[in-house]
Structure P
Amino acid sequence: MSSAEELMSKHERAVKAALALQKKTDPKELLEGAAKILEMTQELEAAGKRFEAQFGDLRGTEERVVLTPEQRENIAESTGVAMEMLVVRDRDGAFARAMPTTDRATIERMAARQAAAIASRKAKASAVESLVKQLEKLNEPSLEPVIAAIKEDPTLELLARQQAEAAAALKAKHEGNE
């Protein structure tokens, strides 16, 4: 049986391991660390599937709350993540019912937690990308399966999509300035 705490704990351990591995330079340590991270993320995936099976689909409806300029500034300052709005999965409608009486500080705390999670995912993606580059530089055929497994991480797909979108936005801006 999986709990949300177990999922968060497994996620945090995997992120910490990925960030620690980023500092390694020894090929053997990199290979061992990559295998460890792969095992950790497989355990996380299995725990997530158990949790989903236990509680079903928790997605529900999506409620969006536009943040005030002050809230946006506070969140960007504290987390380094720019957010325009808080997005809440409201499975049973409780958030929507409570919203009219929810104070701004509560909304800001919720948005800060969401921004911190985004920052954590970005840090993980950066660490994994750096790890892949380091492993590829070794040009060791025995590492190819490990590299391929790491590249299957959805975080890298998200990172690649974000980078492509950023590149397209920069290109469009540059073309508009000409």
Structure Q
Amino acid sequence: MGRMRDGMISYLSADEIDEMVARLAKEIEQDYEGQEIVLICPLKGSVLFIADLMRKIRLPQSIDFVHLTSPKRKGVKIIKDISIDITDKHVLIIEEIIDAGRTLSFLKQRLIASRPASLKIASLLDKPARRELPIKPDYVGKTIDDRFVIGYGMDSEEKGRNYRNIYIFAQ
């Protein structure tokens, strides 16, 4: 994997990512002060982000995972659905990056059908230039241009998820 990084440049350092996660945690704590929250992690890319975020949020919380796939233009398929009841609960979808928005829009509608008290989206990175559907996160670490990023959960053919920094390909 070290070779893969040879053709890439650091875009966000581990320290910068940590600062963004801490800022997002404070925003969420302020909005949900005194409330219990449910964090939903879409697999696989959001695992590192949710692990860091949940440790920084000082509120009662529970976590669940969902795994969806969206092959090009073939709709969205649920591989693993949530297993907890979110009815009348404050729910946050935790995304590492929002790109086209197809899968996230599907997930949002799926969760709304379970009648949560509230449903918001937190995203480490937001890439609105690639958006195909009108979906907007409530909490954003950083808005980025249309570039391919790898690291901190984001991958290229399952490689690079474990990098502490976020990288872009050198031009």
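Every read-out reported here was derived from the displayed coordinates using simple, explicitly stated rules and does not represent laboratory data. As the structure is a computational prediction, the values presented were derived from the model and not from experiment. Cβ atoms are built from the backbone, for glycine too; each structure is taken alone.
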Determine which structure produced the value 4.0 for distance in nm of label points 7 Å out along Cα→Cβ at positions 43 and 107, calculated from the coordinates; the candidates are P, Q. P
Could you tell me which structure in P, Q was used to calculate Kirkwood radius over Cα pairs in Å, for residues 19-74 alone as 15.4? P
As an exercise: helix-only ellipticity at 222 nm (-39500 (n - 2.57) for each DSSP H run of 4 or more, over all residues; to 500), calculated from one structure in P, Q, equals -8000. Which structure is it? Q
Once Kirkwood radius over Cα pairs in Å is calculated for all of P, Q, which comes out largest? P
When FRET efficiency 1/(1 + (r/R0)^6) of positions 11 and 115 (r between Cβ atoms, R0 = 35 Å, to 0.05) is computed for each of P, Q, the largest belongs to: P
